[in-house]
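S.K.: Quick heads-up: structures coming right below.
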Structure I
Amino acid sequence: MEEEPTFASLLKTDIRWPRKGDLPFREADDGRDNAYLDRHGHGRLVIMMTGYKMAADLMVEKARVSNYERDCLVFPIIFNYRQFIELSLKYLLATYGSSVGVPANWKSHDLAVLWVQFQKVLEGFGSEDVDETDPVVAGIVAQFAKVDPRSYSYRYPVDVHGKPIPLEFEQLDLEALADVMAALDGYFSGCDGYLDNLQGAGP
């Protein structure tokens, strides 16, 4: 007859259990395995917006393994891509807006508002949308603003009152999402370089 498992015996598994001395935030002894957190300056914003997109891309890669991974990772993937868009717009506003009288916006999470402000930056620099890409990007940003207007929809299942947050879609092609985000990253990077040249050439 098998003995009833004890609490101690249940702990003898491959599961990592908290132990005395655990510190979630500490530096590695030799320093080589440390991640660098930019505690000061504009660089942290660049690292953050890059990191959120990179994390989402890595999760899309992981989600190819199985349906379970896709279903678990879809929420942080959407949130991370949305955060990438928000921080990218805030970066562009903070970096170039002051040159044309458009203030930085650190208060709003509304992508639609941030996009309108960024359009004012482009107009202020006299940017010409020769290939008519701006309306395409506007549509992508607008869709994110619609499916997750306040950056809550994919972080919580319910609102502050405990009511389920309605979702716009029931199924999602993560590969297509990642592909569109790669294009959006190219657009933001292109705008950054273009506006940097215009700003540098100014009086």
Structure II
Amino acid sequence: MPLAVDRYVLGPFMTNCYVVRAGEDASQAVVIDPGAGATELLGELAGSGKTCAAVLVTHGDADHIGAVAELAEGSGAPVYAPAIERISPLRMQGAWAGPPTRPYRPTTTLAGGETVEAAGIAFDVLATPGHSPDHLAYSSEGMLFAGDLLFQQSVGRVDVPGGDWDTLLESVGMLFELLPPETVVYPGHGDPTTLGFEQARNPFLGELRPS
């Protein structure tokens, strides 16, 4: 049975938050990048008889972690995240239109290479630096939750502290080599895409196309 993925577009940066379940009938969910709207998320889960079993974070930008503390405290779910103490949680604070992000120490810190099992789903953790030094992506069952590394027809910003263009290209190239082209990419902003489409069509990734 394929994973069930619900997308919530939250906060002033229109950040994608994903609620992922092992199937449509599953009662437990994994929440990825809750950038805002913890009350809304908890209400949606409770109203449909579901619970949050874990919170996964791709990177420490404020628009991706704004609701982590409230969601974790409200659900009791563990938080899995990169070493965000090495990335300022307020890295985008100058443009952030909401209140300062509440700090929250992850239950488990990830670096890539691990497997996180929650809600009956196994996520492979991939180190994908470039947009930020400790950026992670989560892969499971033909799906990739890519954070701000790769978007439909675009890529993550590197003009922010810790961003690096060559590193970002290396990370995207690693994904192209590691995962099949039909892998569905769920990005941090915008609509889903596939790795194959982005390798063939993304205007920023011409040098990663097969010769």
Structure III
Amino acid sequence: MVKHTGLIEKIEKKYQIILASQSKRRQQLLSDLGFTFTIVDTLDIDESAPINLNYIETAEYIAYKKASTIKDTIGKNQLVITCDTIVVHDNQIIGKPKNRDEAVIFLKALSDSKHEVVSGVCILGYDNYKLFHDITTVWFDILTDSDINYYVDKYKPYDKAGAYGIQEWIGMIGILRIEGSYFNVMGLPTQKIYKELAEFL
């Protein structure tokens, strides 16, 4: 049997970890990080935010909003992790595409340019919480109409901010480079979560 690292072992002796997300990517990343956890749903909350918030504040606001929906149900030995990831291009937030046409429009905007992927994370305890974020800059090469149409039709990225998954085909052929965490672009800033969980010991 493979033993956990000392930090994970200490955290799991003290807390039950709860991931409030139905995202298979986030579930896989937290599992790969080494944690055992349970999954709950945040019941399709309204993911809007006040218009006066900047994009970092927006991601953190929505992450906290997700956590607050189950705040009254957790016990003293539980920690809830929620996350919201947004894509920012030319200072505009690009969310999840509503349909095929919007997915194509989003990817055309990201083609041959850079954008930021911002994840807001909330770790919620019984009587305290931590709110933080991570930012990764992504540079796309030129994406042809053929590239975009093939990707959208095959992968249907309607559940992804910015209409793409870095781990999918479009990332393999289109991304020139990134600055920051690759896993953050996938939807969970694993390095920062690992570090911030230590603050609860």
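S.K.: Who wins on Rg/Rh (Cα atoms, Kirkwood Rh) among I, II, III, i.e. which is largest? Kindly include the intermediate steps, with their values, before the conclusion.
M.R.: Working: I: 1.09; II: 0.94; III: 0.99.
Structure I comes out on top.
S.K.: Using helix-only ellipticity at 222 nm (-39500 (n - 2.57) for each DSSP H run of 4 or more, over all residues; to 500) as the calculated read-out, with -10500 as its value, let me know the right label among I, II, III.
M.R.: Details: I: -19000; II: -5500; III: -10500.
This value belongs to structure III.
All of the numbers you see were taken from the coordinates with simple rules; none came from a lab. This is a predicted model, so every value here is computed, not measured.
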